[in-house]
Structure P
Amino acid sequence: MAGIRTFTASVLTYVAASVTPALAEIDVTEFYTGKTLTFIIGTESASYARTIGRHLVKYIPGNPSITFQSMVGQRSRKAAIALYHMAPGDGLTIAALSPDAIMAPLIDPFVKKQKFDPLKFHYLGSASSSVFVCMVDREAPATTFEQALKHPLIMGASESGGVTRDSVLILKNLLGANFRLVARYRDRAQILEALQHGEVHGLCGYSWSELKRQRFDLVADKKVTLLLQFGLDANKELTKQGVPTIWDYVKDPRDRAALGMLASSMVFARPFAAPPGTPRAQVNALRVAFERTMRDVDFRSDAHKNQLNITPTTGEAVQRLIQKVYKTPADVVKRARAAREG
């Protein structure tokens, strides 16, 4: 899986393979000259999209201007539906989506492909991958995952669902964690407040990179203990700290297959896409611009200042992975869906 996360070709090789005739490059330059790129932001946090967007246009032929449009709602499904049905497929509209929106038609029985088909989007790349952690108060009845299999823990989650809820249910249903879910909180900040006031013992589904950026004091001051890491692969930093992975506890091959499907979305934690029908030349130009942006020194500096986790994946790699995930056998999909119920 490590190959998914790395750029497998140089920029020049990528351009040569993707944008064949020189005429196509000239046409794309002419197309974008004097135009404005609309960047739909469907995610709660706009930092990634705005930082990337400001640098992205430097590498698009013709150097178009850029405008940002916030369209937050339903964990970016609102933006996905708009991108699918309303955005013109001409290369002048792109969107920042969440992995949840891309996976929704597959794992959420209430979201049908008629609303939007993620397979028809053209993925430009993902700015980062992620690994989630479960953490509990240091005075909780269980402070290791082994103990959490026996001793009950009250775990807080968002009332609107999402990863804080899903991860608790997955660990409960597939691994047998003795978790009691309390999903009544507005957001993660409110869950943390409840944790500090003793209303809940802990929470799951906190991105490790975001935890380090937002509330690393909880870890540094040993106010919380990290129970488990949940990702497609082990995070070296967490493993060095002795935090076990979800894979250490999953033995049933059927459960491993279901978890593998669910964890695949963590590879494209910050995906960017163009709508169906976008011409191949524009898609190629946008993908190359994204890759060059990820390597840009000034962008990296801005990302560091804004404490953004940049572990990019190319658009072609994201496209292949999503196509692979959507070919998951029906029995595995059914098991993955059941793991999120409760």
Structure Q
Amino acid sequence: MTNETTNAGSDDLARYARQSQFPGIGAEGQRRLAESRVLVCGCGALGSVLANTLARAGVGHLRIVDRDFLEFNNLQRQVIYDEDDVRSGLPKAVLAERRLRAINSQIAIEGIVADVDSGNIAELCDGVDAIVDGTDNFETRFLLNDASLKFGIPWVFGGCIGAEGQTMTILPGETACLHCLMIDGPPPPGTTATCDTAGILGPIINVVASFQACEALKILSGNREAVSRMLTVFEMWDNRVRQIKLDSLRNAVECPVCQRHEFAWLEGRRGSHSAVLCGRNAVQLSFPERQSIRLEELAARLGDVGHVTCNPFLLRLALPEHTLTVFADGRAIVGGTEDIAEARALYARYVGN
């Protein structure tokens, strides 16, 4: 979905008067923002704050991509949604587009219901000036890192767990990248805290996402020299902020992305097509070959199996011990299990192979 609008006119610019008075932005910076395009990857906790902030700042085109639907336990930290949104059963990307259009009708907004993977990342990055990270997993972040370096697009990493969050900005060819920082790749499953084990404090989301958004505004407004070259770590409960210099890291490690230009995630040689979703007791199933699902036909077929709800974007089947949410692009989220094999078996049983 998209709403094409213009950014011209003194009345339109009046809403940004306080922002453009800030010397770092000014009239020229505001004009640059209006001409900018940003990929917001994920529109959950971090992504909803990012999208909201960038829309209100007047970034001219937001491409918001999210694979998920909204649940009540999201409302504690996902700031652009409300209870009626949960009841609607619509995907987050659709709800975000709708809400942000109401917030700023003078910008273009695309809400795309999709899982970001090696098969669509190039298209999603087409024409954008920056990427901001609102994802919840390192596989997608390493894919974004590959795309950033391959296509020369700055991106701003962010992540939170418990009351701690961290962020860094990657400027291709200038700064260390995420792979430089994590030279062995994503941490193995079970070695780091998750939403299930550590929970998540709402304020840390706002702090990290606000820092990310400010970094994006620096890039888009033409203030690249103001961009942080450090990893910033916030420990809110312990009242600490740490900044770690990364100036020498790019040359200190033999990064396969920065130095050897190997893009294993972008080329599909790394990464899985199924994933256990953090804090959800659920598994997402994706498939290498994209397939469209006729949701209304599937709903009619499953009507005698369990309670079915359906809209143009997804179908949800409630079973005694599981839920099966099938998206129009063939993806599915199977709730009630963290066993990928069991999730695949349920999909095959009710949807087909």
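A short reminder: the numbers here are calculations on the coordinates, not readings from a lab. Nothing here was measured: the structure is a model prediction, and the numbers come from that model.
Below is a table of values for the structure above.
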read-out	value
Entry that produces 66, 43, 33 once Cα extents along the principal axes in Å is calculated, selected from P, Q	P
At a computed 55 (percent of Cα pairs over 19 Å apart, for residues 92-179 alone), which of P, Q	P
Which entry (P, Q) yields the derived value 15 for relative contact order in percent (Cα under 8 Å, 6 or more apart)	Q
helix-only ellipticity at 222 nm (-39500 (n - 2.57) for each DSSP H run of 4 or more, over all residues; to 500) from the coordinates reads -9500; which among P, Q	Q
